Structure 1
Amino acid sequence: MTRRDFLLGAASAAGAIARPARGAAARPNFLFIFCDDLGWGDLPCYGHQALRAHGGWLVRGDLQMPHTDRLAREGARFTQFYTASAVCSPSRAAVMTGQFPARLGIHDFLASPQLNRRHGVADSLDPAVPTVTRLLEQAGYATGHFGKWHLSSGRDAPRPERYGIQRYDACMSGPGDRPFSSEHIADQSIAFLEAHRGGSFFLNAWLYDPHNPLHPTEEMMAPYKDAGSGWPGQRSAFEIYYGVLTYMDRQVGRILDALGRLGLADNTVVIFSSDNGPESGLIPFISQYGTATTAGPFRGLKRSLYEGGIRTPFIVRWPGHAPAAKVDNDTVIGGVDFLPTVCKLAGVPLPAGLSLDGEDLSPALLGKPRRRTRPLLWENRFPVYGHILDMSPMLAIRDGNWKLLLNPDRSRVELYDIPRDPTEMNNLAERNPAVVKRLSGRLLAWQAALPKGPVDPRAGRNDYPWPR
């Protein structure tokens, strides 16, 4: 029996157990492809372009991602999508729950219980908190999650079933699987689609790529041999990073092709995004490829509350519903909006008394830009590594066109008109004291109500040891 036959058999068995409710087939299906550390500028459909310097050397390579490009042509691209955190676990908690992760005690990535305690981070997402998978499962949807999870840690961590996930597979059993993780996730996802083609489903395909460490094979790097370093035995950043991205894109294409082959494409809402901005090339363990990744036009990278750390690609495809080849530059969408928006599209009512930080923005996904009614807020209790220009203050709020950043002690007050200044280079705080007063009051009141915990003394600082 081949590995694929085994997967199909296992998924079919699961499908026989979890049948959707009568009439559920008319409801939309959902496929959420969530990349890890993919930057805004890492996608050709978001502006990545090949570039050679006037001296002839390669500044930016000719990255090939045809399947993501196709998804963009067939769907809508949103240019103001914000994750709820600039690191992975909090960002993922937000899309699952519709709540700011700081409220849930998830301020940083989940690690060992010992490190979690030191960081003041919960060991796991509380299973008592409603999740989008549980709400849809209760409404008769088949639910699956393949790939990265990062919402629980320790030997006694809650099982995925407690979050409403019927079929789960991490799709990576060790370092040896890492180069092929996207393929494993695609294999499991396709098997799930084949098993549940007759009913309604919600599927998370959460990729590990392009998070470090990256160890692409020779075959993966082959398309970029002309972008080599020119030095024997030394791989260029383009070969490594682009090789992984193109391989990842190929696996995304396989899942999209399966939707078409199974007759599911027209009734499946496909959402593609990334959990936070790209890793800094100044971090030693990724320096061999960090120069190839980019946050596009934005200041900030992973861990930073500047745009490059929290503003990521967001593509939605739903034929006949989401307009094809549309670019929405107006709607501000947050990761916390995922749960209420998906539930609205699915016709699943929210539990009475459920307190959400996100809101239903389904009209925007259907082609009607919508002005959000609630602000987005962030807190980062830990340092930002990399270039000093990426080291943001600890707190941030986006309300309308304004974005305010500051530290709890009211130092480093920065105010930007984001649509006019997406690079966050023109601080308007001194010219708009009334706006600063209003937004800082709301932001500091929100932060004061969060669960208490340790704060790294370097958080929110951009000190430099200037010669004296």
Structure 2
Amino acid sequence: MTALGTGPRSGTGVKRRIANLDGVRGLCAMVVVITHVAFSTGVVLGSESGPPQQGIWSILAVGLEVGLGPFFILSGLLLYKPFARHALAGTAKPRLGPFFLRRGLRLMPGYWLLTAFCLLVLNFTSINSVWYVLRPLLLMQDYDFVWYAGMDPTWTIPTEAQFYIILPALALLMHKLARGVEDPARKVRRMMIPLAVLVLGGWAFAGYMHMAHLGPWPPEFWWPFSRIGLFAIGMGLALLSVRAEQSPDNIPALYRAARKRPNLFWLGALASYLIICSAPLGTAGTWDYGGPEFALLQHVGFLVFAFLLMVPLVAPKASSPLMDTALSNAPTRFLGRISYGIYLWHFVVMYLYFRSGSIFGAPPVPAALLIGKVGFWEMLAVVVVGTIAIATLSYYFFERPLLRFGERLITKREAARAASATAGRPLPAQEEKARERQTTSV
């Protein structure tokens, strides 16, 4: 859900790495789609239904939930990187006006379009107050929790938006921690302290959400705190990336390892995924909520998977034929460009195919209660084709025009600001006279 234009693209290595980041977004978006289709068609059920309904496929499908983590790491990495450059390399401080405008135009218009469609087409007969309409528009559905048909995965939108809001404050705190420190490596270590706190705090919150007194799937589960560790990991990678830019001959040890053995990191990510599938301290192949011990262990698995997947994709000069083949091909990169629309709209396609919603003459029914109506492969084909079509139209006719409008607006304002500053700047002789007057007055 982040824009990928984060630096110069000259040079084959940089272009390949940007393509791979686009590709990983496309790949992860499709993994999310497959996961939700599997959960909505009976591939995955609770343990009260007996052993995993489709054997090994049910077990592997549960683990596909790992597909969401890399999105949060990408947000932390790409959005914090300009702030990291300011702190470590002394570049200009990112201006908050353009930052928030870009983030708002990237996130909100597509989401509001989805919200309007779902309210009018799928949930119209459920509207019982003004607040029912305003709640999702104001990103309050995570706190005053109400289910809206077609908007099932949009709990992540408030999570992303709140990260955008706190990022500048967090960057300022990290910058102050590094102030006065000359050694670059020590400066980076000090800036990592708040990030480590966020990782540990998110891990603890994930365990707390599974305490018995809260019951399964409490509304607080959707709050952003248990995902903050993924954002923090992305910010940590941004620090290491800027450090590598400053000292190309002395890059961090983590990136040296990724450059030397990139596929080993992906092998570790695969191992993490398989451990998650085996559900230690839980029941493999089911959607059982589990206890705190299960949640804490699974949370570590999600963090480790996303971390190991992403490191060789952002480390300088780290690449492999496997990664380039999997992520730099044209179809996967295209899916990456439209990945936000894929994420937003795939549940809408499912509900339309289930014929569950106000448009069909009755209030919508959650997908979990419609299991058995449609098989997995049939639903997957419909959702993939339908979602890609909608996401493509959304990207080229709605999202991209708005983003380009925002860039033109920012460019115009920056040009006016630069012209104003130039017009008000005194000539060198005038600067000298002004300095003399100031000295005399003192």
Inset, instruction - Rank structures 1, 2 by distance in nm of label points 7 Å out along Cα→Cβ at positions 240 and 400 and report only the one at the top, that is, the highest. - result: 1
Inset, instruction - Tell me which of 1, 2 gives 1.17 when you compute Cα Rg over 2.2 N^0.38 Å, for residues 40-247 alone. - result: 1
Inset, instruction - Could you tell me which structure in 1, 2 was used to calculate relative contact order in percent (Cα under 8 Å, 6 or more apart) as 22? - result: 1
Inset, instruction - Determine which structure produced the value -8000 for helix-only ellipticity at 222 nm (-39500 (n - 2.57) for each DSSP H run of 4 or more, over all residues; to 500), calculated from the coordinates; the candidates are 1, 2. - result: 1
Legend entry - Comparison of 1, 2 - label where Kirkwood radius over Cα pairs in Å is highest: 2
Legend entry - Read-out FRET efficiency 1/(1 + (r/R0)^6) of positions 184 and 216 (r between Cβ atoms, R0 = 41 Å, to 0.05), computed value 1.00, structure in 1, 2: 1
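Each reported figure results from applying straightforward, stated rules to the coordinates on display, with no laboratory input. Quick caveat: nothing in here was measured; it's all calculated off a predicted structure. Cβ atoms are built from the backbone, for glycine too; each structure is taken alone.
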